[in-house]
1. Given a value of 0.50 for FRET efficiency 1/(1 + (r/R0)^6) of positions 60 and 284 (r between Cβ atoms, R0 = 41 Å, to 0.05), calculated from one of P, Q, which structure does it belong to?
2. Of the structures P, Q, report the one carrying the highest value of mean count of other Cβ atoms within 10 Å over residues 44-51.
3. If relative contact order in percent (Cα under 8 Å, 6 or more apart) is computed to be 23, which of P, Q is the source?
4. So Cα extents along the principal axes in Å, for residues 124-259 alone, computed for just one structure, reads 46, 30, 22; which one of P, Q is that?
5. When helix-only ellipticity at 222 nm (-39500 (n - 2.57) for each DSSP H run of 4 or more, over all residues; to 500) is computed for each of P, Q, which one produces -9500?
6. Hey, P(r) over Cα pairs in 20 Å bins from 0, in percent derived from one of P, Q reads 31, 58, 11, 0; which structure?
7. Compute FRET efficiency 1/(1 + (r/R0)^6) of positions 172 and 188 (r between Cβ atoms, R0 = 30 Å, to 0.05) for each of P, Q and report the one that scores greatest.
8. On distance in nm of label points 7 Å out along Cα→Cβ at positions 148 and 164, which of the structures labelled P, Q is highest?
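Readers should treat all values here as calculations from the given coordinates under stated rules, not as data from a laboratory. Please read these numbers as outputs of a predicted model, since none were measured by experiment. Cβ atoms are built from the backbone, for glycine too; each structure is taken alone.
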Structure P
Amino acid sequence: MKNYNVGIIGYGWVSTAHIQAINATAHAQVTAVYSSRPQDAAALSARHGSPIQTFTDLAAMLRRPDLHAVAICSYPHQHADHIIAAAQAGKHLIIEKPITLTAEDATRVAAAVKAAGVKTCVCFECRFSSQFQATKAVIDAGLLGAIHYGEVDYYHGIGPWYGQFRWNTGKKDGGSSLLSAGCHALDALLLCMGGNVEAVTSYATRSQNTVFKQYEYATTSVTILRFADGRVGKVASVIDCLQPYYFHTHLVGSEGSLLDNKFHSQKLATNKHAWSGLAMKLLDSGDVSDHPYQTQFEAFFAALQRGEEMPLTNLEESLRSHRVVLAADRSAELGREVKLAELA
């Protein structure tokens, strides 16, 4: 018998990955789905392997007393209102990225969640990937020393061949290259470097290939991050490339460097003229079915059982990355450096 019943808000491509991962955990199962389009409860139950009740009235689903948590899988422009409604109904939250599309909505969401006292999980799931679990272990073991420069870049051509493309091209839901997808790379950089970002400078451009013509915003951006202690980072978000998916990671520290799944460390006296290898599964796909949702959701429900905030991707932690994304987009729009304090 599982301890937590979960409702899904928004039934689409990403929600199917959420349902599969939630049902695969030891703690939770999906028992309700809200969609603006009527769904067949029997068909969904058969497809996903758990008894699911369907709703076209969100308030009615949120009134269910046996529903403990909800996953926000709706269109991004709806996230803020759906998060707030669920929090006010006392439901714990799994929030698909982006958290919100504006700084004002991020402030509203943070206030509502704090007032409700519910627990949260934001889908910056790359923190739970094999690649970044191994990378963080190398950092925490001191093998790179103090990292003074890092770059994590997101290369993933989101064209008509990709499920997100249908709604991602509009600014209303896509928002920006970073909000659409590159936020995973920026969040991973902050996981690796830690500390506080003081200011960002970002530039944006776009491909001339007609396949990306439908986009209403610049589909490539490069952001320089200046940390309060003087360190520097860089994030490229490129969703208009024509190449294999690539999550480029390069960290440079006082005792060594890491490049994707390779490293050199003076502390281990590895060969400086040839990289040493690390055993990890690289992030190499944008397919939501390949994302480490199950690992992340296991951590979330285990934390719920302990009555604690989940590690790594609770709302408070994730908003630190999200606000840097929003500041970067503001910098690209204004053509100047933007201090994080400007978003306060």
Structure Q
Amino acid sequence: MAEFCKMKTRESSIIIGGGLSGLTLAYLLAQKHIEAIVLEASPRLGGRIQTVKGALGAPLELGATWFADKHRHLSSLSEELELQKFPQFSKGISLFQTKSFEPPQKFFVPEAETPSYRLAGGTQSLIDTLAQKLKAQNIRSNARVTGIRNSEDTVIVETATGEVFKAGKVIVCVPPQLAASQIEFSPELPKPVREILPTVQTWMAGAVKFTLEYSEPFWRNEGFSGMLYSHAGIVTEMYDHTNLEEDKFGFTGFLNSGAAAYAQEVRKEFVLRQLGELLGAKALQPTAYFDKVWTDEFVLAGSPVIHRPHQNNGHALLQMAYMDGKLYFCGTETATEFAGYMEGAVMAAKSIAERL
């Protein structure tokens, strides 16, 4: 029996998923003196937030990156955690590539009154800071939940490694489609819920993101913004990824969905070829290249049929409690506003924290 079971189970909570929503919820509950344990299936925390370090130490985003002033819950949380934001760089010549055999169109993006922001040190700083606010023993990685059973006055949670946890409340903070595929609920959830969960689109699932580090911002030195949109190459979107201090340099962006079928070395080859043609020989000499296809077992299960973006995100059935009021769904896909985004993850966590 897990160590957690020694606590007052009726007054405790289990949070399934150590992404932004799960960790924010644990942080908010801790402020209410509600003990919670976070069970994360993967070896790392962050979910769809993942910052990696380049060879020269540049923080490079493979996951969620940007937010805006209208994302007030995320902004408020970041300020509370004393994290610094800074605007996305966009000055200079931007490129729009419509055909591979024609020169790219050049355009300027006017400085926005409401810019997109990034977090100093990378978005992972948000995850790391939240985790630091919690008791280390209450965060378990490599703890994939396989079963949730309703009991008399508690809920029993079982993991793939055979651990068993008990708590008064269980909050599922993984994508609903993933929960439906990987967790056995006993007794079964109501039929309308069982039918909805597999059809909730997981935002970013299937996206292919890449990032590059360079020893110098050669594009800025030549008057370019680093912003690229393309209908012709493997890179479909790209942005300057220089850090707050402007001493670490790079790009981040998205590859076309077909790139997922290639090996990473092939993707890198095509990315550098495209950038070399557009930005010159210096683009061929990165100090680091990373990319990620967001289809691993911690994001997506099987091949769900999705007919439209944000399908069933924020659905009314995701707002209800189950198992006699002891089971809740949380996470960005459950948010009624900004579903799929970091703001939605924080809003969902705040909503559940208030209900508990």
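1. P
2. Q
3. Among P, Q, the structure yielding 23 for relative contact order in percent (Cα under 8 Å, 6 or more apart) is Q.
4. P
5. P
6. Working: P: 31, 58, 11, 0; Q: 29, 53, 17, 1.
Traced to structure P.
7. Working: P: 0.70; Q: 1.00.
Across P, Q, FRET efficiency 1/(1 + (r/R0)^6) of positions 172 and 188 (r between Cβ atoms, R0 = 30 Å, to 0.05) peaks for Q.
8. Values: P: 3.5; Q: 1.9.
When distance in nm of label points 7 Å out along Cα→Cβ at positions 148 and 164 is calculated for P, Q, structure P comes out on top.
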